[in-house]
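Values quoted throughout were computed directly from the atomic coordinates according to the rules given, and no laboratory measurement underlies them. The structure displayed is predicted, hence computed values, not measured ones. Cβ atoms are built from the backbone, for glycine too; each structure is taken alone.
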Structure 1
Amino acid sequence: MVRADRKTAVFTVDAVKTYTKDKFPDDKVYGETGQPELRLLTCGGRFDGKAGYSANVVVFAHLTSLKKTV
């Protein structure tokens, strides 16, 4: 991702976790971390035509470096 300062933010994936809807850890996913981090959320688990997906897949990543864009 190229930032406003024309540097590229490089993130490293720490974990990929699947959480059922009833055990989704709001604080862990949306809470403060004290450092630049990234969360990618998508649907996961079984699909039910009426209820949708049974879970969410969350990718946890942290900022590794900033590189100058040429």
Structure 2
Amino acid sequence: MARAAYTQTLSRALNEAVQRPRTPYYGAFTQVLQSHVHALLAAESPDSAAVAARLHRDLRDAFEGK
């Protein structure tokens, strides 16, 4: 049962995948994403809404070279 669910999720992800955006700031974008996800996973009881809002803002800024 678990394998079927995994296979279905993986199949959907691969079918809906898109090419990553082209930007000279992709390295900064990746760094921001990794640091925010790490902090979220390391937090004992994260405020998901606040984390999502900060991540959205910081990724947008990185993508724009700010």
Value -1500 of helix-only ellipticity at 222 nm (-39500 (n - 2.57) for each DSSP H run of 4 or more, over all residues; to 500) was derived from the coordinates of, among 1, 2, structure 1
Re log10 I(q)/I(0) by the Debye sum over Cα atoms at q = 0.17, 0.27 Å⁻¹: value -0.71, -1.16 computed from one entry in 1, 2; matching entry is structure 1
One of 1, 2 was used to calculate distance in nm of label points 7 Å out along Cα→Cβ at positions 31 and 47, yielding 3.3; that structure is 1
